[in-house]
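These notes open a run of structures that come right after.
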Structure I
Amino acid sequence: MRLTVEEIRGRLTTDEAEFAAARDGAWELGDNVLAAQMEGSRIACHFMIRFIDTRTTES
């Protein structure tokens, strides 16, 4: 099967667009994971501080 130059260009453009969309999706997913990790760390620190506070006030 032989492709014309226009068909090859069309396929390359489609592949580049799909790659860009996948790359952007990966960046967005990474940002969401990082945000979730940061929120989890913030919550863990909050509870650890509360736990330490309760132990020091009981002593």
Structure II
Amino acid sequence: VDAGWIAAHPGPTAPEVSSVNYDRPGQTRAAFAFTTVSPSDTVSFTSKVQSELVVDVVGFFD
């Protein structure tokens, strides 16, 4: 895995900002991010390069 970024977002179009950045291959990073959900109640993730991602949903706002 190369250096890059991952963005969490509500729709198919990635935002111009990332949720987490990493600067070397094989790096493990933790991040905390808030994002809205799409009208179909889904969240999308976009990565600059092939990545492995683990997501924990901690809660939600009503």
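One of I, II was used to compute distance in nm of label points 7 Å out along Cα→Cβ at positions 15 and 31, and the result was 2.8. Which label is that? Can you show the working numbers first?
On the way: I: 2.8; II: 1.0.
Going through each structure in turn, the value belongs to I.
Determine which structure produced the value -34500 for helix-only ellipticity at 222 nm (-39500 (n - 2.57) for each DSSP H run of 4 or more, over all residues; to 500), calculated from the coordinates; the candidates are I, II.
Numbers: I: -34500; II: 0.
For helix-only ellipticity at 222 nm (-39500 (n - 2.57) for each DSSP H run of 4 or more, over all residues; to 500), the value -34500 is produced by structure I.
One of I, II was used to calculate mean count of other Cβ atoms within 10 Å over residues 7-14, giving 15.2; which? Could you put the intermediate results ahead of the total?
On the way: I: 10.6; II: 15.2.
Traced to structure II.
One of I, II was used to compute Cα Rg over 2.2 N^0.38 Å, and the answer was 1.15. Which one was it?
Working: I: 2.44; II: 1.15.
Here the read-out was taken from II.
Read the figures in this text as sums done on the coordinates, not as results from a lab. Just so it is clear, the model here is predicted, and its values are computed rather than measured. Cβ atoms are built from the backbone, for glycine too; each structure is taken alone.
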